[in-house]
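Peer 1: Next up, some structures in structure tokens.
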Structure 1
């Protein structure tokens, strides 16, 4: 999964990146318009993999991973400058929109003062304006092809016109009621405002246990009901991410934080994108595989290798909870909890699967 971190300059994007990845990318105090993107790959926390690795003692344990990308901030009204960011994030699975709430006079704000709702709207509109530009160029190409005698796809033309009208109302395409066929037909255009998004409020230490953030969240929710909203103190979370593992929990306990914000964000992204993990186990490897919820078993098999999908016979399946309760596969077979499933079986989160195949 690829997640793009974006927002206005000096919103704490790179601090959020460091908090999520445990890296230490430079965090400038002045708006930046150049530089290279920061990229970090992190393991998806999964206690099930740790527990199963204790049981199987495999040669290696492989967690699902997420790639985070952080780049320069978006600039209000500058489509040319913003295109550098858009080109990088257009194939992301999700966007994390970092919004500044923290106060710090030494860190300038590109719009002069702190106003979360305004900043959210600013970024939303930049995504929408970029999509309007894309739609208009697509319609122009269709018209040019028509003049050359190449008839445009009428269904695509009608859809593009509908999307243009929707965008001109300053609505993001993630709120457009697409059919599954329409989504497939416009996938190649790589619209920006269609990408699922999470809003992360970057708060100051003084707001960690305050009611002020809940009021801000409620106001945002009224205007953007379909977008998940999280809050975290980027500065503290970055410190937590860079602590040795044995020091993290005491630090969290002192601050009365249940878990790092990075865990909550991953959980939110998985839920928002409808993702789950199934698990394969053995002496060689215990591994988590990320798929869409209710993916058919034969398609899940292809996630491991195309030969397994092609030669699929049956899937031996047991839920993680049932396996842990029984302790081993032999007992699971005797109790009838290790099931044989066919190609169309919808894989569930935490299913431990062994695929039978023949090629």
Structure 2
């Protein structure tokens, strides 16, 4: 009896320790998922969970505090999203939860590109204009010959994301700026491609996650898709197309985002995710993938863990080595400084820092 009691007590302690070990619950975008969790050099602390669901579910789970969307229970403490918070999402959240949970915080995590992997026999130097990319991904041109002005009759096979995806949003934002009659800005490919909801060609293939795109492209000649830089060699034109003669290298992504200004209203989460739909220089489809946090947490330990992570990630060099190893680019130093000053140290005096006593008194995301 004593032995059974001891074993039961040990299991209870182990269960409690496991629950405590994963004290900070999050999830969302698949594009940066390997950077965040699951790799030897992932950047999220050991007690942070990260459910890979896609940006749309990630935002929804956080904004409604519905942990079931991450296949767990309790409070959702943060989300990762390549899809920026919309004005309506911010407004709805403020109406429903602002008074009880406290303000939203949206921060650029790392800079990313949307690369265009392809497989076309005899072509290892694919270079498409943005207009040609519109034609290929909309289905306006159905063969490689029609797209490139050759006699090649190989059918274009598009590999696209089926989930609500921030990667799709970044892609469609650029295409909308080039061919607005063919693409709207949307997180779902079949709604971004106009007319929204129309059937895709029978040879096109939908996949759930960003990790599924490159293998699906490589499986069949004539394929083309879109994916984040982690998992493909974005610097190799043999596997990733140039767009407007520009390869999605770190230097070219930096050049595209260089014009993005720092927020003028630090309390507005929309200003912390700058958008450059059609940059004047650099790579065409460059953007930031984002973190979404709450400012206020009723669990002081969670607040401390979130603040410690922000302190590390937005320091210099911070997580720069791991970020580069996964094909992403750290946010610029001036942005890191601004994040730290506003949301960690409150050296700006804006009272935006995590669990600020004057803002978060008696409010916060639930225990």
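Peer 1: Given a computed value of 0.70 for FRET efficiency 1/(1 + (r/R0)^6) of positions 118 and 326 (r between Cβ atoms, R0 = 25 Å, to 0.05), which structure among 1, 2 does it belong to?
Peer 2: Of the options listed, only 2 reproduces it.
Peer 1: While we're here: Out of 1, 2, which structure matches 0.70 when FRET efficiency 1/(1 + (r/R0)^6) of positions 142 and 246 (r between Cβ atoms, R0 = 30 Å, to 0.05) is calculated?
Peer 2: Checking each candidate, the match is 2.
Peer 1: Now for a separate question. Work out the source of -8500 here, i.e. which of 1, 2 gives that when helix-only ellipticity at 222 nm (-39500 (n - 2.57) for each DSSP H run of 4 or more, over all residues; to 500) is computed.
Peer 2: Among 1, 2, the structure yielding -8500 for helix-only ellipticity at 222 nm (-39500 (n - 2.57) for each DSSP H run of 4 or more, over all residues; to 500) is 2.
Peer 1: Among 1, 2, considering only mean count of other Cβ atoms within 10 Å over residues 182-189, which has the greatest calculated value?
Peer 2: The structure with the largest value is 2.
Peer 1: Compute FRET efficiency 1/(1 + (r/R0)^6) of positions 102 and 270 (r between Cβ atoms, R0 = 25 Å, to 0.05) for each of 1, 2 and report the one that scores greatest.
Peer 2: Going through 1, 2 one by one, FRET efficiency 1/(1 + (r/R0)^6) of positions 102 and 270 (r between Cβ atoms, R0 = 25 Å, to 0.05) is largest in 2.
Peer 1: Comparing 1, 2, where is relative contact order in percent (Cα under 8 Å, 6 or more apart) highest?
Peer 2: 2
Peer 1: Taking log10 I(q)/I(0) by the Debye sum over Cα atoms at q = 0.06, 0.13 Å⁻¹ from the coordinates of each of 1, 2, which one would give -0.28, -1.11? If you can, show how the numbers build up before the last one.
Peer 2: On the way: 1: -0.28, -1.11; 2: -0.24, -1.00.
The read-out comes from structure 1.
Every number in this text was worked out from the coordinates using simple rules, so none of it is lab data. Given the structure is predicted, the values throughout are model-derived calculations rather than measurements. Cβ atoms are built from the backbone, for glycine too; each structure is taken alone.
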